[in-house]
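Computed from the coordinates by the stated procedures, all read-outs in this text should not be read as laboratory data. This one's a predicted model, so the numbers in the text were calculated from it and none came from an experiment. Cβ atoms are built from the backbone, for glycine too; each structure is taken alone.
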Structure P
Amino acid sequence: MSWYSRRSILALALLALLAGCGFQPAFGPGGPATRLQDNITVTAPTDKNGFDLVEWLEQRLGRGRDPAYGLGFAITTRTSGVGITPDNAITRFNVAGAVSFALTDLATGAELSAGTVESFTSYSASGTTVSTLAAERDAETRLMRLLADQIVARLVATSGNWQP
């Protein structure tokens with residue numbers, strides 16, 4: 001049996017398994033995650049990190065005009081030096097962050113999904129002061145985007161459990 005035939009048989013077997021387990025694309029027609037688009041209002045940000053997080057969440061989920069769900073969050077970040085020269089100068093920083101979030105049904109006030117997501121990113125501090133500050137701001141923006149993507153993935157993955 002040729003390699004091409006084996007791959008075809010394997011692909012068909014995989015499709016049969018997926019069909020048998022009730023697999024349904026989250027954003028497919030009638031999928032549970034389609035009701036998330038433009039249906040969530042996110043708590044207003046109070047700082048730069050919050051603004052970056054909300055901006056990316058709204059980019060991914062849309063901005064709720066007449067939302068059914070509310071998403072609240074709390075951000076914590078911590079910066080630590082990881083690249084240290086023999087004369088104790090720090091040349092690299094890690095920025096670790098966590099976001100605790102809760103999605104509630106605005107009509108009933110019931111909490112539908114909650115959790116905490118965590119990630120980190122790094123930046124170099126070996127350039128000029130201006131380039132180091134720009135790298136720090138960029139690292140914080142990247143971190144908020146990573147965390148927002150994780151929140152969206154969690155909401156999409158659990159949407160079938162809390163939506164009718």
Structure Q
Amino acid sequence: MTLCFSQLQVAAVYAATRNTKAPVYVSPFVGRLDDIGQNGMDLIKNAKRMLVKGDGLVKVLAASIRNVDQLLYSFLLYADLVTVPANVLKTWADQNFPMPSNDFVYKNSGRPISYEEVDLNQSWETYDIRHDLTTKGLEKFAEDYRKTVATG
């Protein structure tokens with residue numbers, strides 16, 4: 001699932017894909033949460049913490065990474081995958097590919113996203129998966145699709 005912006009969306013993905021045989025990826029968009037004044041990396045941390053209680057098949061893909069500190073913190077949080085733009089990879093390479101030490105501190109000025117205790121054994125329909133950023137992202141995907149179909 002892409003365009004993920006809340007811990008409840010992560011829980012819904014877990015519940016909807018329970019008993020699958022292959023890994024499932026949920027993709028929290030760190031940078032877009034930062035854009036609205038939240039600490040997007042908190043969602044990665046919260047998702048990883050919550051999914052420890054699960055069956056191990058839902059993997060966290062840290063998306064919309066905007067800087068080397070977010071990349072390093074993704075490593076420290078054991079994000080399963082990270083999508084990183086070329087300019088961030090170049091900056092990381094220019095810094096000689098540092099890895100975060102145990103005393104690494106991620107600094108973000110955004111509002112913290114608090115961890116929620118969530119029962120992962122519910123049906124996916126019981127979770128409130130609404131989020132303004134998801135709605136905006138889906139609208140943009142649909143608009144782009146319509147443009148592609150109209151010109152094709």
Structure R
Amino acid sequence: MDKAKLAMRYFPFDILFVHRDAERTDFSMIRQRVEEIRRDLEPDLSGKTVCVIPVKMMETWLLIEVEAIKKAAGNRNYSKLIDLPPIKRLENENQPKEKLHHILREVSGLKGRNLKKFNPEAAVHLVAENIKDFSPLRNLEAFRAFEAEQIMAVDRFLEK
């Protein structure tokens with residue numbers, strides 16, 4: 001993975017997070033993606049790497065907290081129902097990215113020209129920054145695998 005080597009050279013890091021999506025919820029797909037990432041890495045980077053393998057898309061993990069979405073959309077006073085999928089059905093969402101973008105546009109309350117100027121991609125990052133509690137995602141096998149990898153990487157880093 002040449003990008004990882006370049007990142008280490010120009011932006012030295014202690015832990016590298018590499019993201020790939022899994023198309024299915026079964027653990028074998030998650031394992032397959034982790035193996036692909038590890039196979040592409042230089043051996044010296046493998047121990048510093050955390051594989052982030054959400055099912056479908058990263059946005060799947062952001063469809064969990066109404067208040068974070070309101071804040072990211074710039075409309076904390078939004079009072080209508082925000083239809084987020086229950087955690088147990090989160091990974092079955094067909095188009096999580098489009099769903100999150102749609103919700104952000106709706107919650108923004110903007111209309112016309114102002115809505116056209118609204119940047120849902122930028123707002124997605126704000127959703128991630130404003131989620132106070134990711135623990136509901138521990139019900140998802142993919143998130144538990146990510147969390148376990150992250151703990152191991154931090155432990156290895158602290159041992160040095």
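General observations
- Entry that produces 31 once relative contact order in percent (Cα under 8 Å, 6 or more apart) is calculated, selected from P, Q, R: Q
- Of the structures P, Q, R, the one that 18.1 was derived from, the read-out being mean count of other Cβ atoms within 10 Å over residues 92-99: P
- Origin of the value 25, 22, 15, where semi-axes √(5λ) of the Cα gyration tensor in Å was derived from one of P, Q, R: Q
- For distance in nm of label points 7 Å out along Cα→Cβ at positions 12 and 44 computed as 6.0, the structure of P, Q, R it came from: P
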